[in-house]
Structure formats: structure tokens, C-alpha cells
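These are the structures in question, set out in turn.
Each reported figure results from applying straightforward, stated rules to the coordinates on display, with no laboratory input. Treat the numbers as computed from the prediction; the structure is a model and nothing was measured. Cβ atoms are built from the backbone, for glycine too; each structure is taken alone.
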Structure I
Amino acid sequence: MLELRAISAGYGQFTALWDVSLRVDRGEAVAVVGPNGAGKTTLLRVISGLIAPRAGALTFDGAELTGRPAHHIVAHGIAHVPEGRRLFPALTVADNLKMGAFLPAARARFAESLERVYALFPVLAERRAQRAGSMSGGEQQMLAIGRALMSRPKIILLDEPSMGLAPVMVLRLFDLIRRVREEGYTILVVEQNVRQVLKLVDRAYLLEVGRIRTEGRATELSEQDFVRKAYMGV
């Protein structure tokens, strides 16, 4: 469904990704894990068209998307939940969700999508008239995911969804992401919380200093000694 082949990318004179290749099949949940500064956020920005790769190719659902602008990427069915959520804090929950359905195809099925999001995240229905900026971090993350779902995506990109959340909220959030996956969505998530994310996904890639160090089934990676010692505190 999604395939990156030998992608290199960066900012100015700095190269953040070197020859990165990965794939996500339809219906899968895949993680990219690694330390701060490994290039995980850059990877998602390349996929969603926020930065153009310097080399390599990106295909999605049979279409060549390398170097295409972000609004074309969204129209092909790729929704990006960015690091830090990037909500509209002065707008209400309901208005933030409306912003997610700006594509013509999404607007045509707005009521259906809204009902589905409220069913997944009942707290958003309860807080629909509340300003997004006054919500807790966990609630804001739910809203950011809900806004992405309003575009009716084929794949959801999640950038560090647990960042800044209290431990109890982290567990709740991963349960909610699991529910989203059970709805049939394909998910690519980058995350520093290796212990929790490997319980959620089918496969994972370990990204270190801009390069893929290893990849495999999540259960296999969680049993590798260097992963357990370096990233899981075991």
C-alpha cells in the first residue's frame, strides 16, 4: 500500500534520512522506533509531502507521490497527526473536526464521519463546544486523531502520540489507537515509547541516525537483547 524506496531527505546542509526503505501493507499497523533525533519526524514529513526527498521514491496505493505537495498527498488518503498535535486552540472541538473534513469527498460524508469519530471518542462529543486549547493533553491527542479521521483516510500517520502525556494517559491512548486500528484503518506510527508501541503493531523498523538498523515482526524485535536494553529498560 505504502512503499518508500531508498529515501534520503534533510534540511539545508543537514541530511536527516539516508537511503531509507520501508513498506506498510493494507490493514497493517507498523511502527518506526528509535531515539530522539533519529529522523522519525522527518520520515513522516516526507510521506505527507511537507518536505521533498532528495533521493528515492514514494508510492501509495499504486500512485507515484514522490515530491508531490501536501494537499495532493492528503487527497490520496494519507492523514498526518503531527508531533505536538497542531490543533486550532481557539476553535471548538466541533470546529477542529470540521477542519479535518475540508476535502470535497470528506465534506460529502461529513455527518457519517462525525458520528464515527464521536463513537470512537465519546469525550469529544461531550466537549464539542469546548475550545481545544482548554482540553487536557490526552483529550487534545484524541481530537488530533479524530480530526485526521474526518478526512476519511486510507492510512493514518501518527507522530509521537504519547509525547508529553502522563503514564496513565499513555496506556489509555494506546488502547484508543488499538480501537482505531480495529475499525480497519492502516496505521504508521513513530514513537519513542518502544515498550508500548511494540504491543500495538504488527511490524516495526528501528531507525538510528537516519538509517534503518533493523526491521521485523514486533514480537521478534521486542525479544532482541539490544532493543530490550537500549529502548525498553530491560
Structure II
Amino acid sequence: MSVAYREHAPSPLLAPYVECFWSIEAGAVIVEYPVLPDGCADIVFARGTAPGLRLVGTMTEARRFTLAAGDFQMGVRFRPGMAASFIKLPGSESTDRMIPLSDVWGAAAKQLENQIVEAASAERAIAVLEAQLVDPAEPGTVQQIAAYVVETNGQVRVDDLAFSAGMSARQLRRLFVEQIGLSPKHFCRVIRFRNSVAQLSDKGRGDWTQVALDCGYYDQAHFINEFRELSGYTPSEFASRPR
């Protein structure tokens, strides 16, 4: 796979909200480049195919993209649930969608896009984007619960989350869907799945029993079915793909 993908750590000030800044450049045509659900929302700038600056909402399933030779993308990946500190748009309105950032930030988004276009390097483009992320709103109850779900790798009961927050499971579900775009149950599934992806390369291929147990699945069959539903691949198929 002829693709250069890099991640850049955020500043200490943004670290509680931002997982990373990233850039990707295709040296040749890449067919079906997979992007997996991870509980995160991104702001993405693209040059080449489908150019522009967009908000990419939380995903419920994997998507595959074709990158033409020379295509360049960069962006910021917010930590799961933390985009709300910068994006004043209900998560339910961006789930599984790519929205022009100008629809959210107005003229400021167009000015930011022009600055990124003029940047001489990926590092400079990232610096321009990072400078735009100022005065984040303090994490609310939903964001704090989301951070706890990530801390536990999704291995927590929704009823326990609701109890600790002093609300009913129905209230928690409504707030999660409004602010993140996923129900608490689906969010936990995605975070559990994300943890399993991170563990694939550390285990022997073919026998996924230990990964299943470590990641909170009932058994290997349940893990494989869940992995296929969220990614479109079996664990073995995904592990054999070029990284």
C-alpha cells in the first residue's frame, strides 16, 4: 500500500480533547482504503479528490475510500465524545455524515481553509488548524462518561453508567445520541471494537480467543461476528491487510 500516514501529538492544552492531528498522502491509487468506527469525530481537509474542509461525524460502521495518486488529507481527530467542546452542532446531526465546516463555523471555516491551502507543508497545515482550536468548553457529563468508557475499553454496563451519573438509562441514551450521535450501548461497542483492533497485531493470527476475552466478548465467535459487523472484515482478513 503506497500511502504515507503520520500522526502528530497535540499540545498539552489540547491533549484532553484531541487524540491526534494526522496527515495522509497517497503515492499511488489506493482502492478501498478502510476507515473504521472509533467513536471519534474529525475535522478533515482534503486536496485532490473531493477537496475542501469538512466535519466528519462519528461513524456507526466502516467506510472505504479510494485515494488517487497525489491525494492529500490532514485533520484533527477529537477524542471520543470530545468534539462537542469545539463543534457546536448536535452529534446526532453529523453521525455518518461529512458536512462542510462552513455550515458549522461559517466564515471562520473559509478563512481557515484558505490558510491551510497556503501552508507549505503538512506540519504547517496542522499548526494552522491547531491554532484555531482555542477556548474549549469544559467537558460536560456526557463527555466525562465517554472518557470513562474509553478508560475501561468499553467494558462497562450502561445501567452502571446511568447510575453513576444519577440519571435513568433512558435519559443517558437521549443525551448520548444528542451530543455524540451514538447510544451509550453502541458507543461502548465501538470502543470495545477499537480496543480489539489495537490488539490484533500482538496476537497470533487465526486464534482470536484471547483477544475476545481480553476485550470483553463472550467468546471468539461473538468477537468475530462483532468485528465483521463493524469493520466489514473478519479479524484474520483485517490483520492480513497492509497497514
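Overview of values
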read-out	value
Distance in nm of label points 7 Å out along Cα→Cβ at positions 61 and 173 - structure with the largest value, from I, II	I
Given 3.0 for distance in nm of label points 7 Å out along Cα→Cβ at positions 5 and 29, calculated: source structure among I, II	I
Among I, II, which structure scores highest (criterion: distance in nm of label points 7 Å out along Cα→Cβ at positions 21 and 125)	I
Ranking I, II by distance in nm of label points 7 Å out along Cα→Cβ at positions 53 and 213, the structure that comes out highest	II
Comparison of I, II by relative contact order in percent (Cα under 8 Å, 6 or more apart) - largest value held by	I
Parent structure of the calculated result 0.55, given that FRET efficiency 1/(1 + (r/R0)^6) of positions 13 and 77 (r between Cβ atoms, R0 = 35 Å, to 0.05) is the read-out and I, II the choices	I
